[in-house]
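Please find the structures below.
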Structure P
Amino acid sequence: MADPVFDRVFVAARAIVDGAERPCVVGVRDGRIAAVLDLDPAHPAESVAARETIRLADGEVLLPGLVDTHVHINEPGRTEWEGFDTGTRAAAAGGVTTVIDMPLNSIPPTTTVDALVIKRDCASAQAHVDVGFWGGAVPGNVAELEGLHEAGVFGFKCFMVDSGVPEFPPLDPAGLSEAVAETARIGALFIAHAEDAELIAAAPAPGGPSYATYLASRPAAAEERAIERLLAAARATGARVHVVHLTTASALAQLRAARAGGVDVTVETCPHYLAIVAEAIADGATQFKCAPPIRDAGNCEQLWKALAGGEIDMIVSDHSPCTTELKRLDTGDFAAAWGGIASLELGLPVVWTAARGRGHGLADVVRWMATAPADLVGLEYKGRIAVGADADLVVFDPEAEFVVDPSHLEQRNPVSPYAGCRLAGAVRQTWLRGERVDPSGTARHGRPIERGRRQ
């Protein structure tokens with residue numbers, strides 16, 4: 001018998017390749033995709049020599065591993081909120097094979113090269129999937145940005161309003177202009193939590209269990225004004241900028257105009273802004289608190305239209321967990337509760353459930369949750385089933401249904417706004433560079449990754 005040509009082959013009657021669904025055989029060698037062959041009588045799977053053949057079951061679909069560029073791991077310093085072990089287990093369980101960790105909520109934040117080294121050391125021994133890192137732009141650290149860029153961060157994150165943690169303060173307008181100019185100079189991507197501090201300070205104060213009161217405390221106008229300031233800085237410097245977790249469709253017109261005028265800007269939104277609406281959030285239900293907040297149903301449908309039209313580029317989780325106590329479920333006080341939603345493991349079924357009901361297919365979901373986020377950060381070898389790409393693959397059953405039980409999730413703290421929801425789509429297998437990842441197992445296949453360097 002001839003020596004095997006491939007380490008493994010995946011035989012799929014349904015796979016998402018080049019933006020479309022088709023049958024194929026994917027050959028894997030040395031952790032990378034070495035061939036994508038038609039599945040037809042001219043290429044029967046049995047004729048492909050491999051050490052192992054993985055044949056998908058009827059109804060299962062082969063997807064590229066998802067890439068989530070907005071994840072708060074929180075380690076070191078707040079590992080009781082989440083950590084590299086539990087966070088990357090949750091990622092693997094949800095079909096996410098690459099995460100890019102945000103620079104805040106850990107202590108120290110990733111605002112210096114020394115802090116980046118600490119983060120990488122924490123991740124290297126614990127990661128179940130690949131982990132990259134954003135750097136942070138905060139007052140007084142402009143001189144650190146070039147060193148962080150050279151050390152391999154994927155870009156720089158700032159807040160334009162209070163971040164919620166004292167060690168990661170926001171940039172004022174002058175600080176924003178200075179940081180954007182520096183990232184333009186060094187050729188780095190600049191990403192921003194865009195809410196205007198003055199408008200939020202002037203809005204009604206949040207307090208008590210009323211979700212309507214909390215929603216009014218962070219008006220859409222605050223997003224619009226902050227995005228306007230970010231776009232002005234990009235226009236003045238030629239910087240490449242990215243708006244994280246867009247919630248308000250009222251900002252789309254200025255983003256459209258900026259792009260038409262040559263500004264290099266991309267936009268993300270998140271599963272909770274696409275699957276949950278303000279009208280459905282009960283008073284005291286602080287598991288739904290996030291910032292910016294979940295808005296009304298009409299706004300939600302406009303976000304879906306913007307996704308369909310390419311005005312919103314991608315969907316990422318903004319996985320922002322905390323301890324159960326910090327969610328203040330006992331008092332239901334929206335002012336006191338931590339603002340963040342943990343959804344890394346559930347993002348794919350949440351989005352698929354909402355997307356298929358609006359006529360979208362899995363190819364759309366893959367573009368939004370795998371290919372576009374990978375392209376944002378220059379990971380051209382992630383987020384796609386293509387020759388030369390990493391063999392990061394997901395076996396997904398789009399017709400399976402399950403009811404969310406937070407106690408069964410891999411994340412550290414069992415709090416979820418999706419508790420009790422029936423979702424469509426189940427991740428059956430996750431593969432990282434051709435090795436199967438068991439989210440509950442002891443083997444760890446993940447690696448720290450760097451911008452511009454393929455590991």
Structure Q
Amino acid sequence: MTTCSSVIADSGVKFGTSGARGLVTDFTPLACQAFTLAFLHAMQTNFKFTTVAVGIDNRPSSPDLAQSIISTLEATGLDVAYYGVLPTPALAFSAMQQNIPCIMVTGSHIPFDRNGLKFYTPEGEISKADEKAILTAPIPVKELDLTPLPAVDKGAINTYKRRITELFSATIFSGKKIGIYEHSSAGRDIYASIFTELGAEVIALERSDQFVPIDTEAVSDEDQTKAVAWSKQYGFDMIFSTDGDGDRPLISDENGQWLRGDIVGLITSQVLELEALAVPVSCNTAIEKTQSFAKVERTRIGSPYVIAEFIDLAKNHTSVGGFEANGGFLLGSNVQYNDKMIAALPTRDALLPGILVLAAALAKATHISEVVAALPQRFTESDRIKDFATETSQAVLARLTKDCSELLLAMSIEDKVVDTNTVDGLRLTLANGDIVHLRPSGNAPELRCYAESNTRAKAKKLVVEALKAVQTL
């Protein structure tokens with residue numbers, strides 16, 4: 001008997017920090033069907049439902065994966081709400097409001113030849129325990145005949161839009177000019193209408209027919225140059241964009257300077273006046289230095305770890321949230337804002353921070369750059385080595401954890417290490433306050449480096465030198 005667990009184990013698809021990821025060629029119809037049945041098995045243990053929601057991003061391979069998933073769901077007798085191309089948080093939020101599970105077909109920012117699946121319970125993102133249940137599901141599976149994709153339901157997009165637009169008056173952004181860098185983002189068809197509905201003048205920028213793997217943690221030199229040029233040409237107050245599946249924001253100030261994701265999250269949390277935060281260990285230490293929050297808990301990198309902390313934080317705090325260095329903002333509790341309630345959304349979201357960063361500048365009658373400048377001036381940078389095997393990354397970090405002197409020597413660093421943190425990878429804090437953090441990506445064969453210093457140039461230099469050093473070790 002062929003079981004879901006054996007098919008998944010042999011597929012080459014693995015869970016990372018943001019769902020199951022693998023080569024497109026690994027997501028065979030049988031593999032997709034095995035993941036779907038295993039997910040249902042895990043969900044039906046704890047939840048009752050008759051419908052499952054499904055959405056996709058703009059990758060060319062995503063409709064085929066969705067077809068296998070939906071055919072499997074229908075074969076089990078379940079109803080399917082197919083929402084087509086939409087942001088991951090839009091699918092998750094709509095499913096949570098309906099108290100049903102959902103599956104998002106997306107590879108986010110990873111290379112073009114890959115794709116992925118994100119799974120949600122009726123209460124939000126699956127946990128690590130849910131992942132284990134999916135991977136070990138002992139139920140039988142066999143390849144099914146595929147049925148055509150059903151008609152697209154626009155309901156989830158409308159629900160997601162209302163969550164934001166109902167918070168403000170229709171003229172809140174009157175007089176503001178916003179650029180929407182559309183590329184191949186899953187939310188590119190809705191962002192302009194949202195900002196327009198709130199009164200802004202919107203100009204759409206560079207929609208692409210080819211999939212563009214935007215990584216909000218490692219913005220390309222090309223995209224940095226584009227943003228500055230666009231701002232000069234159009235006089236924008238802000239440029240808004242996201243990664244491929246619309247759960248990580250990419251936001252620029254009025255000068256076309258892209259904001260770091262953790263700075264976006266920090267500003268958003270301040271605007272919402274959250275009491276407690278859960279953030280990964282890689283985030284900027286300006287978070288604590290603002291003294292804006294009663295509690296800040298540091299976690300491993302990945303939204304499941306951030307979400308896991310929400311349960312404990314909610315025991316002692318009425319408003320809870322979190323974010324990642326990539327900018328994805330997670331709202332762990334309902335929050336009052338503008339005398340209205342924002343419903344919790346414990347998964348990464350790009351839209352709410354995009355709106356609230358501009359609202360923060362508006363409230364202070366200033367520009368976004370000045371809102372950022374008012375924060376404690378700690379600067380973070382990050383980059384990655386692509387096509388760097390996970391096993392190689394792990395071996396290098398194991399060696400450096402025992403003795404990091406060869407890394408410091410290769411980087412010409414003479415300062416002493418005053419703190420070594422191995423919560424996720426290897427994070428070294430130097431006597432002068434500089435931080436160098438190395439870790440394997442949880443989603444792709446890449447080695448990431450995060451650095452923090454008192455100037456942007458120094459942080460960038462640390463990243464460049466650390467990655468160069470690793471390749472010589």
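Just so it is clear, none of the values below were taken in a lab; they were calculated from the coordinates. This one's a predicted model, so the numbers in the text were calculated from it and none came from an experiment. Cβ atoms are built from the backbone, for glycine too; each structure is taken alone.
Some observations on this one:
- Of the structures P, Q, the one that 1.1 was derived from, the read-out being distance in nm of label points 7 Å out along Cα→Cβ at positions 164 and 244: P
- Entry that produces 0.85 once FRET efficiency 1/(1 + (r/R0)^6) of positions 84 and 212 (r between Cβ atoms, R0 = 25 Å, to 0.05) is calculated, selected from P, Q: Q
- Ranked by distance in nm of label points 7 Å out along Cα→Cβ at positions 68 and 372, structures P, Q are led by Q, which has the greatest value.
- Origin of the derived value -7500 (helix-only ellipticity at 222 nm (-39500 (n - 2.57) for each DSSP H run of 4 or more, over all residues; to 500); candidates P, Q): P
- Computing semi-axes √(5λ) of the Cα gyration tensor in Å across structures P, Q gives 33, 29, 21 for structure Q.
- For the set P, Q, ranking by distance in nm of label points 7 Å out along Cα→Cβ at positions 36 and 396 places Q highest.
- Which of P, Q leads on FRET efficiency 1/(1 + (r/R0)^6) of positions 356 and 388 (r between Cβ atoms, R0 = 35 Å, to 0.05), largest value: P
- Calculating relative contact order in percent (Cα under 8 Å, 6 or more apart) for structures P, Q picks out P as the one with the greatest value.
- Among P, Q, structure where distance in nm of label points 7 Å out along Cα→Cβ at positions 252 and 308 as derived comes to 3.8: Q
- Of the structures P, Q, the one that 26.4 was derived from, the read-out being mean count of other Cβ atoms within 10 Å over residues 52-59: Q
- Ranked by FRET efficiency 1/(1 + (r/R0)^6) of positions 284 and 436 (r between Cβ atoms, R0 = 30 Å, to 0.05), structures P, Q are led by Q, which has the greatest value.
- Read-out distance in nm of label points 7 Å out along Cα→Cβ at positions 108 and 332, computed value 4.4, structure in P, Q: P
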